[in-house]
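All of the numbers you see were taken from the coordinates with simple rules; none came from a lab. Computed from a predicted model, the values in this text were never measured in an experiment. Cβ atoms are built from the backbone, for glycine too; each structure is taken alone.
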Structure I
Amino acid sequence: MNRFAYLPIVALLSTAAWAAPETFVIDQNHTLPRFSYNHMGFSTQLSRFDKASGKIVYDPEAHTGSVDVTIDMTSVDTGNDSLNEHLQGPDFFDTAKYPTATFKSTIVKFVNGVPASIEGNLTIKGITKPVTLTVTSFKHAMNPMFKKDEIGADATTTIKRSNFGAGKYVPLVGDEVTLTIPVEAFKE
């Protein structure tokens, strides 16, 4: 066989190596998951969690990826210390038994070359349910301050808290909770 017969194989292997998935580690300073719910019909309350960690695998060439996020439920921040303690109790998050919540993707769907939705499993209080996060923004670029490859996104979904064993005061306090995960992650 002549040596030129190997060129297409070498080119294919070179392309495959170039398009390998990349792993990004979540930036804990800029990944603060939020949740909002209707409070007795008077207002929409917005709170957040101050600690989240995890990894994102992203392959823009193959249009694939994965997301693995852990939220420290003890870091709930409503702006009110007594409400934070109440939410960590057995009626809601029960952080003594379940200090973390997790989201693990099963499939990332791309539209026009960028992630558009992420299907996966959300676990709160030891209860796992499938959810779909809608990606409302996405960016992959060099971070101008840190000079590191970075991805960032905003993703949202709506769940029923009663499905996760946190249904105290339903329907007086809304059962539907909107989860929003603003995430930034640096290449490993």
Structure II
Amino acid sequence: MSRPTADVSVRVAWAADARAIARLQVRAWRAAYADLLPAALLDGLDEEAFAAQWDEAISKPAEARTRVLVALERATVTGFALTAVADDPDADPATDGQVAELVVDPERVREGHGSRLITACADTLRADKFTRATYWLNSTDDALRAFLESAGWAPDGAHRELDLTGDGSVRVKQVRLHTDLRED
């Protein structure tokens, strides 16, 4: 006898998803960055402001090839991703896209939502005629790096350091991964 499977999917986000995306972003960032960022900064994350930014990104994207995707289980947003033109100085905007955000509900990891999202990101970027995709991740995030590498992404040697507060008190080192979107 087979086991029933959950009703899971990934689709392009709707404006009505903005609040759920913002709520998930705040919860996920507080969990992911608890050991990295000051508690006051995490406590100050403004769900309403994030919801307004997501509504804008969904309803009126700044660039035609910007897409917000949501992972769903039934009607519940369990993850989200943002794809866009790569904005790195060495990127070719005609061929290089990026996954600018990839977030899965911390309580829903290892349920396939991330795999569905990263596959949908690659498919979306490919449909937008990109041949290469990049993703920046924190250099200490070994779990995300292992996940992406298992999905065919690899480091390309690029790295950067972000000053999150503008005063040098909170710096985050990141490495860039990439994948070839051309179909063989």
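Descriptive notes on the structure:
- When relative contact order in percent (Cα under 8 Å, 6 or more apart) is calculated for each of the structures I, II, the largest result comes from I.
- Ranking I, II by volume of the Cα convex hull per residue in Å³, for residues 33-96 alone, the structure that comes out highest: II
- Computed 56, 38, 37 for Cα extents along the principal axes in Å - originating structure among I, II: II
- Entry that produces 1.6 once distance in nm of label points 7 Å out along Cα→Cβ at positions 57 and 113 is calculated, selected from I, II: II
- Read-out distance in nm of label points 7 Å out along Cα→Cβ at positions 81 and 137, computed value 1.2, structure in I, II: II
- Computed 3.1 for distance in nm of label points 7 Å out along Cα→Cβ at positions 49 and 73 - originating structure among I, II: II
- helix-only ellipticity at 222 nm (-39500 (n - 2.57) for each DSSP H run of 4 or more, over all residues; to 500) derived as -9500 - corresponding label from I, II: II
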